[in-house]
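Structures follow.
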Structure I
Amino acid sequence: MKVVLDTNIFISGIFWKGSSNKVITNWREEKFTLVTSLEAISEIIKVLKDFKIKLSDEMIKEWVDLIVRNSMIVDPKEKIEAVKDDPKDNIFIETAVVGNADYIISQDNHLLKLKDFGGIKIITPEEFDKICN
């Protein structure tokens, strides 16, 4: 099973217990393949550096290294304009399409209201937890 994780899943999963943390744990236990892109990784770095709860540069590097080592990194070339309300979220759709992902996991209503894109299910971490466990 191939899965794209929205940045908000990483942020919630790193800092708090709950469904997003379970998603991160399932990925680390290799229950699914994480599909990502350099643009998505850059977004994670940017958000972690600017987040209200500060992580050291070393911890951010450890997370990025973990993601790079344990994911399928794709390079989306085709721009997709599926998320009209928040165009920067399209990177997750583009990554999922190129990576032939089964799911996009997000807490972002702009993505979630799509529910599906080209057979890729867009679901919450709570919904994914029921599938993965």
Structure II
Amino acid sequence: MKKITLDNQTLGKAIIETLNEGKKVSFTVKGISMKPFFKDDQTVVTLMKKTTYQKNDVIFFKYQQSFKLHRIRKIKKGNIICSGDFLRQKEMIEDNDILGYVLSYQEGNKREVLTTSFRYRFKVWMWLRIKPLLLWVIR
């Protein structure tokens, strides 16, 4: 398979078009904001649309002038607070900013991981409990 690199805006627009057609879309993650689950230039995520989103879903969304892939941390009264798993800063968005969510991910030749699986959800739960301490130690 031929690999191409797209800037954030071009990739975002292509993803939106594909998701709006009711199709799934996959791409390789760039950046470290979603470590330890998604690794820069190694993890391929598969997105799709759904009608409702919940806390801890990893969503693809428009924020200011770019597109991001971060985890929902809180939902209250139509406002959604998101953050990368390896970040402290948060983004506040609205429902209509969400374009899709991560259905699954895969790293290299490893097995595909469904984000609905109990094992994945448990790992996320554990990470979010120890994240504040680990980020403090790292920094």
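Below, the figures for the structure above:
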| read-out | value |
| --- | --- |
| Relative contact order in percent (Cα under 8 Å, 6 or more apart) from the coordinates reads 20; which among I, II | II |
| Parent structure of the calculated result 14.5, given that mean count of other Cβ atoms within 10 Å over residues 9-16 is the read-out and I, II the choices | II |
| Value 1.5, calculated as distance in nm of label points 7 Å out along Cα→Cβ at positions 57 and 97, assigned to which of I, II | II |
| Computed -8000 for helix-only ellipticity at 222 nm (-39500 (n - 2.57) for each DSSP H run of 4 or more, over all residues; to 500) - originating structure among I, II | II |
| Distance in nm of label points 7 Å out along Cα→Cβ at positions 33 and 89 - structure with the largest value, from I, II | I |
| When Cα Rg over 2.2 N^0.38 Å, for residues 81-120 alone is computed for each of I, II, the largest belongs to | II |
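Laboratory data are not the source of any read-out in this text; all were calculated from the coordinates shown. Everything numeric in this text was worked out from a predicted model, so none of it was measured. Cβ atoms are built from the backbone, for glycine too; each structure is taken alone.
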